[in-house]
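None of the figures in this text is laboratory data; all of them are computed from the coordinates on show. What you see is a predicted model, and the numbers here were worked out from it, not measured in a lab. Cβ atoms are built from the backbone, for glycine too; each structure is taken alone.
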Structure I
């Protein structure tokens, strides 16, 4: 199969009068399948605590560690002049925009490439991380302008956990060792592996010249209210001759030199390109070219084999499985149960990775406790936290989507007892007040000082959106889970009527109690501690229509969706609260308290475009153009923030500035999923499309 490799080009410099910081707000990201990554600004200026060429994913208790912070690059001319090619650490406000030599940035198959013009010398740089290694290759090539040049590279480090403030002291003195062409930097007494460095190029030398670079400014950390100045250390610099059209590289790794040396840089790069070609080849046909192909490669960044969970690996191997999980977002999220289940279809099924979807579902099933899957796994830890009311209900949805794609009845048989036990725990009551109210069959939840729904912002003891009581999407998910169990029970010697009767009670109660007639939409929460239903207009109500088994009566769909379109829809997802509400915040910006106050109080969430499109097509099955219009803003966004990926959130008003994580799993997954869904729907013969819509109507009636 011939694959057309996607290339995304960004001419440089970007001059945007509406965004004076445009040169330092475009970022890049490459990952290694372990949770480790490399990331930075396109200009080369360090702006975040998470920026570095190698953030290694190490076994607990370490987690992800910043190992290689920066490489300063200099071209040295025969007349003694030295010109710094790329951006640099920002030690004063005057260094705001880094280099003026960058003329183009592009992604080739999702991998970053920089092109510089240094007084007529055209130099290209590439960065990639080999799959399943804590290794980074930084490749340089003299494209034209001379037969050869001399290039000097000065690496800088500050070994620290990625979440620690940049103001953390450098620690004990770093020890530098060199044997032949193998070099190591070690932080004595830390327990961390050394950073191993190897320069692969002609006439390679190293000059030992230790240097402490003080008071480096990280402006994004400053804008977010965190410690923003810290020191980094460099042992000296490498020098080599860079010949025209001959690549050379600096390799940095926490792996052994034996592992690093198995493949030279060119072979390792070719292996990574072929791996990416296979990803595109196995994806759904509608996702093999153009924007969907780019999103397939972006999706790959979130599917990982978690480093250091040795007991989990041993257990999986004993059953013939592998361990897979999903990083919720880069840079700071780990694997979250809710995000994983919402993302599963887009990340794994749309991309043809059904086997890994099975791994993920079986992995999470092992961690079920008292009828709940983990909300999250903290950095460097093996045990999860369970404070979530909806992640487990999304597990049923993910299982359903997986079965529809794979028909893996063996996994259903294996997990059915777990699914049954989950329902039983919810009926009789489990942690955090999650239980069925037998008076109406609806699911209630809530515990003091906990935030259990996806709207989970909390600052110190302040739960911003507690939503205690009976949230609308929790009960839509509960109904969907019961209907799925009704269908599965008959195949597993169980009683379908038990689930069917509960589902019918939920359907009646939901439609009696959640309808806000005055507004023409659904209450967000009923049976609140205050005793009154919450009439805030939020996007959660869309799930009452969008799920495969919609709980909302059909005659109310159009009213809800028109309200959502008019008050919540933006070019990059749905607002979390409608404008005009007293709690509405139009910008997600400032320190932690200010940001979390806005997180679910207006801020736009990209992932919600998925349920919106699903629901819209149920209400207006012939309006493919209207559904596609909901995706329009994501195309230009691929040139913004993390180039080639999709951010976590956006401001609620124009220009809808991207915020939060620069690359978010459920954002990428849901945009990719509905993009392909729309393409497939458009290509369907009319009869097949009508049959599909009839099936959806049958679900609604049922």
Structure II
């Protein structure tokens, strides 16, 4: 028998199968991970079997050995589909389905199961007590050690040394004399060990919730469209409970790491931690590895995590839920550039299981599909606890400036914060810019401090006295003298969350504040600690970026302030209005979620924008109708697909040459084969240099289909034939980030 093997490599010309003989002593099937001799390499290469056949037309070498982990056959099919859909190697996709910490080629560097040495009795208790009583064991330390183990059972050396006066030499002597023995025992690294939760029961569902829950059958695709606070999570919990009764596993995806702790808490409170696994990047590699094994062994029936959790080895998968489905974090910006929602659709259709997408502000494309019957639309129009949506007021910052208020906080917002402090209620202030100042400029010569590796201004972080690039991580000390004209007339413009925090402290010195942005959540469990501190210690004001916008439930929050609603309106993206409406509606939904009425103050320089105006009434349907008409006129998705061919190189001349050749190839094919698409000429990208690489792009507008997919894959093949040194090409369909 012959195995068709994919070599574990990102080299494009290795994105094909190689035949190897299957030795009689090895059990090999589709999904088996193997070691194989390849080319003239002295070291064996890793590979994955993607097919098995009777014989090969070539003279083939035998498989040298097997690796520990195998991949399910169904994921081989998924990887092949992803490879074609996302224009990457099959091996790039297969890596997503390996246990965390097992992608390194160096076996010594791989994460392993955690094992701990446990000490136990080597004889029965009566014999040991007899030896103590008749004087065979004279050492008091040895007696204490043995008595401790008799009373407590198996213990670690660390515990023995902690609770008795025994030392490692005492233990060695007792083992040598046959009284004790040492055994290695597998120990699970538990990410829930710091959690304390209280058991909860099912909540009473509203009529709308009952109707939505009963409409979700054993297969199909559903959009659960419910206003903020309408009880979508309770429906998720009931659906998962139904799966548990049928011994089926559920995957629950959440977009932000900051949402994961709150979601996990609710699920542990309802179901207990034994059957829950969590997967996200803030866990240690060891914790993720153990959680992966817990899933693979079928011990975890509820899987909660960020987008990569969709690839976890769920046993008897019966349900996929994607909460806050509109969030762009479900799309990966690293190879392979997959969309977790599309992968979930693929799995849902192949396994014939239900897929539930939930949001108060659905993605326009998803809502369009629901309107046209591709998804079943389930609607929740009322808050589950009968609380009212918050009242929203828009403040025109132009008038604030005209009245002499140059502060980040409008007079109206100041007034409302003061009321909240007096009433002992909590406030959330949202500003989607971290740092202290967004750019630094010399007022004499106009010099702007930019990143040395990217064509982007550096952001000032006051507390570290550093200027940082938020694209590549480059940083330098703050400047006080212009490097161009030597002037000291340096001005720090713009404002981020650090500056907002300083201003709030100066304005309300009696208020307690806490900040949540990428700079404050770098440590493990820091998301959870900040949110718990805000909630449990009743801190007055939470200042944050998008991390505070979605999904959180704080009963005592009655005021939300949006400091600058215009940031997302000016991003040079056809979805600018959609993103603005979603953010404003989501952040407004954090206010007044219990009995006290909520208030929202939105500060803007563009009060006439329909995205901002409709967020005032939190009317998604009205926004959708307006936006969808505009997109139809301009031929934007969902009426047309946008393909971006991103090209980059370290040498600008090489990049221009590559861009010209790719465009010429595409143009020739389009004309000769009569493709119905719009092909634009190469232009510099909006940010034309990142990490020392110059960037250009080609835009294509079309209705995406199999024929165009083949054209794009052929274009990549053509690029790999070119003689380039530093060039890269990435193709994306309807990318979330148009920069």
Parent structure of the calculated result 22.9, given that mean count of other Cβ atoms within 10 Å over residues 29-36 is the read-out and I, II the choices: I
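Starting from the value 46, 26, 25: which structure in I, II was semi-axes √(5λ) of the Cα gyration tensor in Å calculated from?
I
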Structure responsible for 22.2, with mean count of other Cβ atoms within 10 Å over residues 61-68 calculated and labels I, II on offer: I
Structure (I, II) behind the derived value 0.20 of FRET efficiency 1/(1 + (r/R0)^6) of positions 77 and 309 (r between Cβ atoms, R0 = 41 Å, to 0.05): I
